[in-house]
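Take a look at these structures.
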Structure I
Amino acid sequence: MSVQTVARRYASALVDVVLERGEARQVQDELLAWEKMFQANPTLPEVFRNPTVALDKKWAVLNKLIERSQPRPTTVNFLKVLLQNQRLTELGEINLKFAELLDLRAGMVAATVTTAQSVPENTQQELHEKLLTVTGKKVRINFITDPELIGGLVTRVGSTVYDGSVRNHLQLIKEKMAG
């Protein structure tokens, strides 16, 4: 089974629980903090991934980390389920699916706007309003700068990409000239 499929299943189950309990944002923040902790300490995921490390030692490590970070019970239970099923090292992918599903349930879509330079606040607001109109949903926009675009912008909403970059236009001209 693919990591994405596994992540979707765990995230879907977690979304149901946290929405029912009204703690979606808090659990999401705690799980993101755990993901950052794993990224900052590469030996942690290695311990949980390594089949030669005994399960009771993994439990001891997890319990010590839980004791230090004091997450809410829902987060603790979820982390324990992940460890029991040997999926704790897939927390990053699960967090991505979890965020997507929370957005979906809230009627929101995520968009990424990439530009060559930072976008002024008033232009960000105009782009937000345009995307609201185009998608018919609430939109959360992540702005990224990439100097290689030269100018213009590339907008990604789900799997749809709107490429209005100068780099793309130059590539199209190049292809026409080559012919």
Structure II
Amino acid sequence: MGHTLALKHNYLFISVTDLLREEANRRGLTVDRENLRLISAEWRRKYGYGVLIDQAYDQYKKLEDKYNGLAIASLRNPHEADRVHELGGIVVWVDANARTRYERIQRNLDSRGRANEDRKTFEQFEVEEQIEMRTPPGGDDANLNMGAVKNRVDLVINNEGTNLEEFENFVDEQLFGKTAS
């Protein structure tokens, strides 16, 4: 959805996961979900729970005269959703069943530029996703908890379909109250 907002509505699109990937690369770490989880929790403890949103927003503020808005992807901590709300934004959860999401990722391994990170079995994909859905035992508020993010969203969009144009038109209708002309 962030790409749709960027392409059709001139929004700046920032993936907070890309910010974490850059940090992993800077540190010489393997870019995998475990290292990204560790870095994100470390940053939240050190700089505050909304640090990833603040970094994305700071980038946008430097360029805001060139864009109509900001789309931030990959919120995985409920405090990130809270920070979006504090900044006056809305949080949208785009969902599809796990098999559909997995197959889309696998189909686009090379074009996403993250084949080493995303190449895995469906079972591995499901395990990683379940780890990220709730705070781990003994964890704190700095850990990932996508289930709590989902409880804070303003809008849920189901993306089971295969027609990109229909999805883009639905996003326009839901977010901007308009249909394709």
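Laboratory data are not the source of any read-out in this text; all were calculated from the coordinates shown. For clarity, every value in this text was computed on a predicted model and none was experimentally measured. Cβ atoms are built from the backbone, for glycine too; each structure is taken alone.
A few remarks follow.
- A value of 13.0 for mean count of other Cβ atoms within 10 Å over residues 38-45, calculated from one of I, II, originates in structure I.
- Kirkwood radius over Cα pairs in Å from the coordinates reads 17.4; which among I, II: II
- Computed 16.4 for mean count of other Cβ atoms within 10 Å over residues 14-21 - originating structure among I, II: I
- When distance in nm of label points 7 Å out along Cα→Cβ at positions 62 and 110 is computed for each of I, II, the largest belongs to: II
- Comparison across structures I, II (criterion: mean count of other Cβ atoms within 10 Å over residues 70-77) gives the highest value for II.
- For -20500 (helix-only ellipticity at 222 nm (-39500 (n - 2.57) for each DSSP H run of 4 or more, over all residues; to 500), calculated) the corresponding structure among I, II: I
- A value of 21 for relative contact order in percent (Cα under 8 Å, 6 or more apart), calculated from one of I, II, originates in structure I.
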